[in-house]
Structure formats: C-alpha cells, structure tokens
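The structures come next, written out as structure tokens.
Every number here is computed from the coordinates shown, using simple stated rules; none is lab data. Values in this document were obtained by computation on a predicted structure and should not be read as measured data. Cβ atoms are built from the backbone, for glycine too; each structure is taken alone.
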Structure I
Amino acid sequence: MSSISDPSSRVIGKVEDYNQFPAAVNVDNDPYFIVHSNSRAKGETPVYKLVSAICPHAGGTVRPLEDELICPLHYWSFDASTGESTNVPGEQLDCQPLAIQDGYFVLQASS
C-alpha cells in the first residue's frame, strides 16, 4: 500500500499497472482516463492527467479511438492528451493533473 499520507491526496493506482494510455480508471464509480499530456520526448519527464470519460454535451461515455476520445451519442471528439474538443470549439472534458508519488498516480484535492 502507498505511504502517501496527505489527506488532500487521492491515490488512483500504481504507475506500473498502467502501460498503455489512455488508461481507463474509475474514481468514486465515475469513469475517467489517465492520459499523457506531452509527447514524452527523450529526457522529458512524463506528464499525466486524469480526464473525465463523460461528454459535457449529453453525458455519453467517451471511448478511445486512435489519438482521440469520441462520444458515441453525437460524435463530439476530444484530444486524448488534453481533453480539448477537436470538433466543437471551446469545449473540453474535465481534467485534472496527476502527480506521481512513491510509484503511484496521485490526484491532489482542488483548492
């Protein structure tokens, strides 16, 4: 078990358990994806985000397709690394940064 003791932090899972992204996870029974938010160029520290799998338009559950997350209800699409819509300007999936602490993905509480 994790040694993370900050009560404002939420452990999402072990980093070693996720090797393909976007990776589906549930937080409080709600669907999310862990995504890379950068290209992971050589020498660059990987940056991860927790992105909601619920479309802001009609509440459909988005699904990964290549580099996008697609809502099957009305085909809104979102960049899998940022959560930003690729076909509806100004829209995006809810997303939060993830930290890596002691080998775990950790979500920091919003302030």
Structure II
Amino acid sequence: MNSALIIIDKAPYGHENALSGIYIAIASRDKGIQADILLMGEGVYAALKDQSSEKTIGYPSVGELSYSIFPEGNLFIHLASLTQRGIEYGDLVEIAELIDDKTLYNLSKSKNHIIKI
C-alpha cells in the first residue's frame, strides 16, 4: 500500500498550510493511501484543543478537523517542537501522538512519500 507523511510546520490560521495538509491527508485516504500527519515547528499549535477559530475568524478548528483522519491515520507531534514552545501534552487533542527524533527518522523512512506543506 502507498503511504504518505504530511508534514505541517506553519502555525494554523496565519497560513492555510495546516488546513491544506489535513485536507490532503483526507483526500489521500479516500484514494487508498495510508496518510499520516506530522506537526512540527510552529505547526504544533494546530493540535491545541479547545480552539475557537470558527467563532473568531470563521475557519474550521484545525484541532477538531484532525479527527477526520482518525482512527485510520495518525496525528504525530514532534516532541522537541512541543517542548521548545512550552506546550504540555495535556493541552493537545486526544488523538495526538508524541514522537521523538529517532521515531521521526524511522517513520519518515517507512513512508513512500513525504509531503511538506
């Protein structure tokens, strides 16, 4: 089976990268591609729970939208990126899975395609 890792490293809402990355994962899964999402850098902010973007800026909540790929797909969060920003695991959506650098390396090697948004 084809597989893809979609990497999002931009903060949500200032750019369309986070929304686009999630939509790419959903579309990939619809085409039979095992697609997972990795949030790193500023992208980790997309996994914060209790976002109210629908009320404030009229965009869907990226955190809530990420549930669209679950349980078939995974939402990986780069641990070092999270730590650098002082975000705690409890602040993230429930489907978030933390990965360290070694796990990230192995994950990226296991995928047929890497898509950086």
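When mean count of other Cβ atoms within 10 Å over residues 22-29 is computed across structures I, II, the figure 18.9 traces back to II.
If relative contact order in percent (Cα under 8 Å, 6 or more apart) computes to 34, which of I, II did it come from? Considering all the candidates, the number was obtained from II.
Identify the structure, out of I, II, from whose coordinates Cα Rg over 2.2 N^0.38 Å was calculated to give 1.08. Answer by label: I. Determine which structure produced the value 0 for helix-only ellipticity at 222 nm (-39500 (n - 2.57) for each DSSP H run of 4 or more, over all residues; to 500), calculated from the coordinates; the candidates are I, II. Of the options listed, only I reproduces it.
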